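Take a look at the structures listed below.
Nothing in this text is a laboratory measurement; each read-out follows from the coordinates by a stated rule. These figures come from a predicted structure and were not determined experimentally. Cβ atoms are built from the backbone, for glycine too; each structure is taken alone.
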Structure P
Amino acid sequence: MNKVFIVKTNRTPFGKIGGVLAPVRPDDLLAHCLKNITSDLPFDLEKIDDIYIGCANQAGEDNRNIARMSSTLAGIPFSVPATTINRLCASSLDAVGSAYARIKSGLSDCIIAGGVESMTRAPYVISKTPSAFGRDQKMWDSSFGWRFPNKKMEEIFPLLGMGQTAENLVEKYSISREDQDVFALSSHLKSSKNKSLIQSTLLPVEVSLRKKTYTVDFDECVRESSSLEALSNLKPVFKKGGTVTAGNSSPMNDGAGSALIVSESFLKQYNFDFAIEITGYATGGVHPDAMGIGPVESTKKLFTQTKSDVDDYDLFEMNEAFAVQVLACQRELNIPLEKVNPIGGAISMGHPLGASGARLVHQVFHQIKNSDSINSALATMCVGVGQGVSISLKR
């Protein structure tokens, strides 16, 4: 079986919903990343075997296989195929994992993987009426959560919102409001402390409007002035008397990212200045009502697959869908908290669904590249409707 390597990554800054990246279409945002990832490569672009892109929505400007649309916009040859993958929040991590599996099996040598989401530009979707000239259409905001729910599924389990599933973890694992707020604050403090390092790895986006143009080169949701007092004063938003707030949850965002993934033979054939190896990939399933604990199951599978355990990793990048979700997984897996998200996570940087897995991989790539003490890492995410995804990487 082939060894598989990541040789180049990028990501845009993450804008808040309705924020600085709101004027940019998701296909243009992704095309910006694809154009950058394919620039200055030491080989003809037709040697790229495929493109895998994660996207969770696909109901608006991201429809019709956004991977193919964006690769065309980026000027990648028509001979290079592209497909869009949807595993909700972990879509782009699944894209990386799919590229890894295909290259490892020997079917490909070079694949671009990544993801994109514009939660700002996600449209409202409206149902058709069951009868001619009916007036009982229903409309949903497609930016997040359930739409067009199936009553048969509701008989199997309640179709809870993600925040409600987070409250379930609060009860099951007895995680206090204070612990959640302290973790959320640490995310902002770590992102603020490492601002220059993070910004140096971002792919700036030029936004052109009719009367002005500006450059976005920062993650919009990082709050340098956040405090424990401010977080503790926020009211719960998902359950009366609950503890999950807007402050200890990830925001809604816009962003994109990509990675160039190659086989060992391809790596040796061309001159890349740095590479990290993908050493394993696993997925797992849990009850949808406790979706946030999904990374525990996928990580246990990964440990078995790679014959490793917590002590074998210097760094754990865990997507911060909710503070309680990370804390529940961290405690169940007995991961030292100081190894988790040392330069911040989604609570501060943002969580543009289909692009967040690409952020985790990008973040691991650059932390290993810039630190002599980090040689191995595990990135993991929970997934709506009860799943987990984990990937392991090393210098």
Structure Q
Amino acid sequence: MIPTLTLKPREDERIRAGHLWVFRDELRNVPSGVATGDVVRVCSAQGISLGTGLYHSTSTIAVRLVGGEVEALDADFFTARLRAAAALRDRMLPGEASYRLVFGESDLLSGLIIDRYNDVCVVQMLSAGMDQRRDAIVEAIRAVLPGVRGIMERNTAKVREKEGLELRDGVLWGTVPDQLDIVENGLTYRIDVTGGQKTGYFLDQRINRAWVGAVSRGKRVLDCFCNVGGFAINAAAGGALSALGIDSSAAAVESARRNAELNGLTNADFEQANVFDVLRREADMGRQWDVIILDPPSFAKSRSAVPRAHAGYAELNRAAMRVLAPNGILVSASCTQLVPEAALMDIIYAEAARMRRRLRLLHRGEQAPDHPVLLAMPETQYLKFLAFDVIDPDGRGKLSA
């Protein structure tokens, strides 16, 4: 018998609309004996079932619903969900061998991330309920992707600590090489799934990287926060005059240089440095760039950090505009979910107005389709990608007086 948790009156509207998180302060009661990781049913104050999910005894998110009525989250359940997730990726990214197979709530699997890199899968279990079902998840991956030779967990995200989980990584099944080669947009990347950032590569910018490559021919391109070189390498392959990637991580810069070599690109270079320092240096030296890509890590993990994030985006975009050539292209990306696109647009507009530069929006992008957005959960929509050009009617790169 599945335990039933009842919501307080008038706390069911968001859940009825499809949101998958039930917060602790929304619950009227929790039956005794319900433990973290148990499957529970959530009902409205009128006793109408709103679905089943996984319970946590101390987390602010008390229940993570799984979309519908489910009796047990076993290997058969995960196999069915992973088959549906794989079918979506096959439709949206046909022929691709590297993609995000499961994107948590968007695949009705709250707290679970699975990235596929050819014949290796990397798993993140960000909730206690998913962590307890690790073996069933591994079994399901093997059933849905029988060609997989290794499954690894990268469970070192700090959010696990909020769920009372230890931080750990390691091979769960099979054999996982330290490095493997993947192909994206026709370019080869050698990635480190055992020691690289997140699960080894940022798959969400796939389409946006191709866009940068398409507008870079004959341009001088500066890729800020380049990680393993994605934007700079696409720019170089697209015919950039030169592409320079900047990252503070020595390991990332080394990987980026190797990836450029793998693709036979001699017009891409990389430098280990602080991006803000480099932008100040370029301004001091009077150098300008035709295309500048800003793709920083998240500036805010909590609402209390949002004001600092706004200030950080303002400073970064202002510094970039100082070295952006007349008629140049500014690409400003943000993976901070708590800073929506409209807020980022306002920040960039305010800084452009302050510097008397007239920007024109050319393109807006978002996360790739293997990171789908569940409409009822704005938390699943996080990546913003805005590209502007500078209108220069008087040839000076500034507004006319």
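Taking 1.2 as the value of distance in nm of label points 7 Å out along Cα→Cβ at positions 235 and 267 derived from one of the structures shown (P, Q), identify that structure. Matching structure: Q. Given 8.3 as the derived value for mean projected area of the Cα convex hull in nm², for residues 155-274 alone, which of the supplied structures P, Q does it correspond to? It traces back to Q. In terms of Kirkwood radius over Cα pairs in Å, the structure with the greatest value among P, Q is Q.
Have a look at P, Q and say which one yields 13.5 for mean count of other Cβ atoms within 10 Å over residues 163-170, as calculated. So the calculation was done on Q.
Set P, Q, criterion relative contact order in percent (Cα under 8 Å, 6 or more apart): the highest-scoring structure is P.
Which one of P, Q has distance in nm of label points 7 Å out along Cα→Cβ at positions 331 and 363, as calculated from the coordinates, equal to 2.1? Source structure for this number: P.
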